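In structure tokens below, several structures.
Throughout, read-outs are computed from the coordinates displayed, never taken from laboratory work. All of these numbers come straight from a predicted model, not from anything done at the bench.
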Structure I
Amino acid sequence: MTREEAIFEYRRKDDDGEFDKKIISRKPKDVRYDTATLECGHIVDINASMLKLSAFATDKFPCSKCQDAWMIEHGLKSRPHGE
């Protein structure tokens, strides 16, 4: 897959919600953020007020760790140091 094809494929997956994962549990971290465990097993911090917005008013949330892993696998992002 070329870089251009990978970019288009990433955009398609993102538009189709393939990186959106069900929120399994949420715990308050502080007054603004919750720590959420997603169905993929990743643990992420979520701005609690964002979940009130209509775009995020579901039981799913985009997993940035799944997005990053896909981009690294397809050469669109470098692996962070130490990984």
Structure II
Amino acid sequence: MQVNPQAILLIVVMTGLIMVIGGMWAVDIGVSAMGFEGTVTNGWWSRPPVQQYHIGLMSIGVGSLILAICAITAVSLRWDE
């Protein structure tokens, strides 16, 4: 079975996009909780809003790095043709 590099690149790009969107959502929830001086909870765990904010920032950073690497990879693969 041959692996299609375009399919792998698409999966990695979608993962990066999901990480960026999820990180922006986490930042939004963290900032909202900081404004009301509350905690962030989903019923099973709770964390301070500052921690949620920083988790969101890290997720955005990692997702952006993944997307940048994918863009560079796509350009370099296209350049070889």
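When percent of Cα pairs over 22 Å apart is calculated for each of structures I, II, structure II comes out greatest. One of I, II was used to compute helix-only ellipticity at 222 nm (-39500 (n - 2.57) for each DSSP H run of 4 or more, over all residues; to 500), and the result was -8500. Which label is that? The read-out was computed on structure I. When relative contact order in percent (Cα under 8 Å, 6 or more apart) is computed for each of I, II, which one produces 28? For relative contact order in percent (Cα under 8 Å, 6 or more apart), the value 28 is produced by structure I.
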